[in-house]
Structure I
């Protein structure tokens with residue numbers, strides 16, 4: 001793992017495998033950063049909503065049930081589990097540390113599930129690419145793909 005990958009939620013090879021298997025799309029190294037930014041941003045958004053839920057219940061701990069995991073996201077988490085790559089929690093937490101701190105703390109179960117949720121978000125993103133760009137076989141990071149997908153993901157997650 002090089003220094004750039006050390007600050008990412010997963011390795012480039014894991015990212016590449018997810019897009020290849022889930023969406024039949026090839027990706028290049030230049031695609032890794034926008035992918036990581038979108039996935040980490042959405043994970044942080046989920047945690048912000050979960051934090052509001054915990055606060056509404058007068059708790060200082062974000063429980064797993066506070067996370068707004070939709071049916072579709074849960075299906076993609078299950079798909080990611082079936083694929084078999086295992087993400088580590090430390091890189092996910094390190095990447096989240098680049099965002100403003102949360103007002104609540106994560107329960108140990110919530111923290112332990114962050115890699116699977118990250119994987120589910122990754123599978124969701126890959127499937128979104130396949131749906132929006134059914135004819136694309138290899139992404140070009142300098143094209144409109146990432147900005148379009150980012151805007152779309154902001155609408156539904």
Structure II
């Protein structure tokens with residue numbers, strides 16, 4: 001469950017989110033549509049816990065992200081996969097390292113399980129066998145699918161897509 005209550009966010013003097021309210025029950029799919037620059041990405045970053053609101057509440061899986069400590073926030077983030085606008089791949093890491101990044105950084109699994117999960121995620125997006133390629137070698141569509149593979153590799157309960 002995701003709940004946004006009267007969220008306000010400004011950058012300098014520009015108010016990007018102005019009293020936003022939203023309720024998404026567990027198991028449902030929602031699409032947020034709006035013109036460029038209206039705050040869609042900013043809203044998703046609040047749900048992911050990457051940004052904190054100036055005021056209002058962001059509640060994910062019963063936890064108010066505005067009021068929890070960093071450890072609890074990281075625990076929530078492990079339940080959320082994010083496909084960032086433009087892919088947001090690390091240029092210096094191979095495709096396999098990009099896909100397994102969340103597992104390496106946060107779940108500390110053994111190497112064989114990591115390799116299996118990376119292979120599975122790439123297979124699910126139709127990109128088996130490209131683990132050793134670098135992001136610069138990929139087409140735009142492949143980069144988006146690698147970004148999706150990275151999001152699903154952690155087996156999240158929630159997936160957020162920013163301009164998929």
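Of note:
- Relative contact order in percent (Cα under 8 Å, 6 or more apart) from the coordinates reads 24; which among I, II: II
- At a computed 16.9 (mean count of other Cβ atoms within 10 Å over residues 22-29), which of I, II: I
- Source structure of the calculated read-out (mean count of other Cβ atoms within 10 Å over residues 14-21, 19.1) within I, II: I.
- Value -20500, calculated as helix-only ellipticity at 222 nm (-39500 (n - 2.57) for each DSSP H run of 4 or more, over all residues; to 500), assigned to which of I, II: I
- Source structure (of I, II) for Rg and Dmax of the Cα atoms in Å, computed value 15.3, 49: I
- At a computed 1.5 (distance in nm of label points 7 Å out along Cα→Cβ at positions 86 and 118), which of I, II: I
Laboratory data are not the source of any read-out in this text; all were calculated from the coordinates shown. As the structure is a computational prediction, the values presented were derived from the model and not from experiment. Cβ atoms are built from the backbone, for glycine too; each structure is taken alone.
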